[in-house]
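Next up: the structures, one after another.
No lab work stands behind these numbers, since they all come straight from the coordinates. Not measured: the values here are computed from a predicted model. Cβ atoms are built from the backbone, for glycine too; each structure is taken alone.
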Structure 1
């Protein structure tokens, strides 16, 4: 039995980097030619020069909110807002809708979202039956996993969501080998099966996503004979990263380039530091360049013990959108970043909002390499200039702020 989905997973890291950077330059050129949105976003960019991470980091980050705005503005002429390079017909098999609504196209390539790699790592094998409990209604979740299962060689039962009793009957009669769906629904199925005395023991493995699956829940499944592995995929990007039998973070998919940036900016952080996950997909059908997921994560050092050599991330660690309202005014992570940029000696900044509602207090905690006598005063002035609000500035030792990706911490009492 092969240990890996394909030879891409065991490439030497330097080979992968060289090949992906060459593909990146071609993808930027393709996006400029075939995506009207990126023709505008990347206007003036020399695609051939975007052949390294430093050059990639200089490109703007496109966030889901911008994607939605462009789609809304072009509903009558192009529901994809100029981001898709596909046109309706033989090259576009389906259109899906995510909350917003945001519309996403599906191309015709085999395993369009590349989920097969994640399922193979979770132990799915050719000839097995997969009970797919993701929703088949409007959103692409079920189709992402179904196409991945087909790529592995599995047969799929399209269970969808709900109708727990009927699903238990199907499981007891068809005896599927594996489950795909949310971890919470899998738990419901197992608990209901125990209560009803229904045998669902054929399910020995699962690929779960759509919500967090903490180690305690993974252990709960293991106690009941089900090995559960997390898959991190989105409707826009397809597979981003996946868990292996090593259970040490998530391995980044071979079809994407991942960066971790400081929330509110496009600036990459040091390895190991928590920040927003920004992804560039090499999918020519939907060529998203530096797409901000809004999710927090961090890069793990070293290769996966499973033998896969791609970078690893810690997995989902919260949301990067830390906008909060202070004294009736919104304060954004990008504003904190703007303040920090004005002072070269500032390494890191964290805005802490405390007090009770209607009596808000802001304290900007700053790690600085130098602490001139008037630095705090000058930073306070910058806070007023950028946010139109007053804040105390606290200078702290470099490395003393938590590595949790938070740029704004709301510590107010809401009782």
Structure 2
């Protein structure tokens, strides 16, 4: 029933920013759930923590363990020592048994769970653990985690505003490699065709196994095609009706398929932001792939082809930046959320970060190595309406120095995302 603890495909354990949050939660919370995409490093991280606290390890990806857990959930979790249960969504009945156990024994740190689907959103999961469980979201490796860099851009932006400075050495080819590689440990450990093979197998397995487990879908081929169409729109508006027209599917079917892709952590929606600045703001969400390497591969691109003039680099870079910021939002000190802003007359800002004090950082993303004054048009539009609530407006670009474009506006290298802090 008990399996061995997990190891890293990279051959070494990279420090994860989420580790401190997990350790803190285990000191005062009975059940801790680490939720995130398959193969993003959840098992490696929780096994390291579990080993230190003397936990028993169970992986529900193993058929024998899954059968035992399904046969008698109450007996399965009836241990006095801490327990790690990997991929808990595969036997959702365990959550009710865990509730009974932690209600009888309220010690913190009793269960450390992982899930590769939005566990509490699954239709088969009972609403068993309110007030008893803390959920920590884990993404694939950030660029800072890979490089051993601070990953402190969001906190620095709100604290320093236009005084934020970074001068880097990343050139265009370096950014192309980072986008194509993404952050899955298996992809980081591979190059060339072997990396591409990982991405292809990953998406195929996710759809054929996890998506099918969540909900019967009519045709997996249409889900594969939809995933590629969404990847091509990374960082762009998500319009289900348009996707439905391309695939010959109803809007309701597309909406259901997109929800499934969200539940298995393949895509993430970025909601629209208005704050009543104008009644002409759109309410359509943007979409990003959770990992830029998968997005690049689904677009049929790689580091070399992204150098071409007609490559999808602009969309992929915007999605890459959004996914790095989404990672940081799970550990930064700022209590902030990420949005996009667009009006019906096409004034837009790629990214809006707003904290609980209603302070705003506005960001545009440009694939060019130079920046022009007109690149700040959307940022100035927001500044005119927010006044002092706008802390700073940045154009993140592929150059290597910070440049001023007015009192609150700066052109900043994309690499500042993981190198400041």
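Brief remarks follow.
- When percent of Cα pairs over 40 Å apart is computed across structures 1, 2, the figure 24 traces back to 1.
- Source structure of the calculated read-out (relative contact order in percent (Cα under 8 Å, 6 or more apart), 12) within 1, 2: 1.
- Test item: distance in nm of label points 7 Å out along Cα→Cβ at positions 89 and 297 calculated as 3.6, pick one of 1, 2: 1
- Each of structures 1, 2 was scored by mean count of other Cβ atoms within 10 Å over residues 81-88; the highest score is held by 2.
- Comparing distance in nm of label points 7 Å out along Cα→Cβ at positions 41 and 313 across structures 1, 2, the highest value is found for 2.
- Among 1, 2, structure where helix-only ellipticity at 222 nm (-39500 (n - 2.57) for each DSSP H run of 4 or more, over all residues; to 500) as derived comes to -11000: 2
- Taking distance in nm of label points 7 Å out along Cα→Cβ at positions 105 and 401 as the criterion, the top structure among 1, 2 is 2, with the largest value.
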